Structure 1
Amino acid sequence: MVNKDYWATFWRDHGVKSSDSDAQSQVLRTHNKQPIDEKRWISTLNTVRKHLQMTGGHRMLDLCSGNGLFARHFAPDCDWLLAVDISPDLLRSLDQLDISNVETIESDMRAVDFPADTFDRILLYAALQYLEPSEAIKLLERAAGWLEPGGILYLGDVPDRNQLWNFFNTKEREAHYFRNLRDGEAIVGTWFDSEWLCRLGYFAGFSEVRIIEQPEFMIYHTFRYEAVLIR
């Protein structure tokens, strides 16, 4: 089993090391170690926007926000946007943009908490994988409470347990996977079966859960999916 603080340490260290990198590389939005092109990124943002039903005046939580790649895009749709991340260096990149309705908090997503009905939108993108299943259950239960009725939680870029071998798709990569698993070293993190996640959503208190297949322009579409959970 991977040390429970492995990913927290990883992202704090990465935030320091990547401070001079481009915005995409700072949060590892890369394909073959190259940042994705602007056209693909805008298409990704528009896909998330559509499923989050961003219509304006929102109170939004961007959990594990990194340097605010999503926050800076969605801020105009919000009365208030709170960006939470474990890396002070990544959050500093967002703070330096000085967006008037964006607030930042440095915190582990496993520790942060808010009063009931604080938000009407929550985004957790490419970060569910850093939780063990028991931690994911606790987070979704808490997130359901943070949302007002009808509010939306968007889980993006979830590694699909049923597509594991689409990622570890050579003998070399497969061997790397088993060695890391044996030695308690993480590569991607936790892979979640979509049916399991769907059932968890209802258990956690959401009234509707939809699993969304990633379109082909998304760089990890062969082994990840998205999920929309409505309170």
Structure 2
Amino acid sequence: MSRSAKSCLLMMTMTALLGLGPGSARAEPVKRVALVFDDGPRPADVEPLLAVLAREQVAVTFSLVGARVDENPGAARTILAAGHEIANHSQTHAHPHELADAALDREVSAAQEKIAAVTGRAPRWYWPPFIEVDDRVRAAVARAKLMIYTPRHLVVSLDYDRTVPAAEIFRRATTDVSDGSVILFHEWREETRQQLPAILAELRRQHCVFLTFSGLHTALEGPSRP
């Protein structure tokens, strides 16, 4: 990560932790939330999304699929250089329950190795495909010396369903948001990208501040290691 990107991320994180939105210093209690964008990276999707996030001065977590990092290594490096966090979202985005133990191990470890090799930084968090977690997934993640990110509360925008219109993505992403919420989006959904400035504006109106997985975990639980 470049020095300027590190400085930008530090500024955004400290602003969020202090409860300060752009141009304001409010006394009301804040809601600390994390936005996660699944299933990338693909340059055609991630580049315009990064532009929106830069304009909004928001740092998020991108959960990347190892096979797509292999196809688009430059996009993964660009995400990190822009000051965002990368989480491991498996190698091929397979359903964990459909995999034998050895294959499940490879899904976790292969993505971890690929992301680390491409970006120079090993992810701290595993964000399971389909948010499917059981004892086998926990064991595979532990063997890879990772942690599963477990949100206090998950807000699902449903943007993965192409029949869900833009207005409903907005409604779902801004409803029932509480301190510690993770709001789930997908990098590839154009309507999400289009709605994002309005979503962020509404969340700010609700006194939300935006952190990465790591920033939110530290704010809520304190520092920890896998």
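Here helix-only ellipticity at 222 nm (-39500 (n - 2.57) for each DSSP H run of 4 or more, over all residues; to 500) was calculated and came to -14500; which of the structures 1, 2 was it taken from? Label of the originating structure: 2. Among the shown structures 1, 2, from which was the value 29 of relative contact order in percent (Cα under 8 Å, 6 or more apart) calculated? Checking each candidate, the match is 2. Structures 1, 2 were compared on mean count of other Cβ atoms within 10 Å over residues 33-40, and the highest value belongs to 2. Structures 1, 2 were shown, and mean count of other Cβ atoms within 10 Å over residues 129-136 at 13.1 was computed from 2.
Every number in this text was worked out from the coordinates using simple rules, so none of it is lab data. All of these numbers come straight from a predicted model, not from anything done at the bench. Cβ atoms are built from the backbone, for glycine too; each structure is taken alone.
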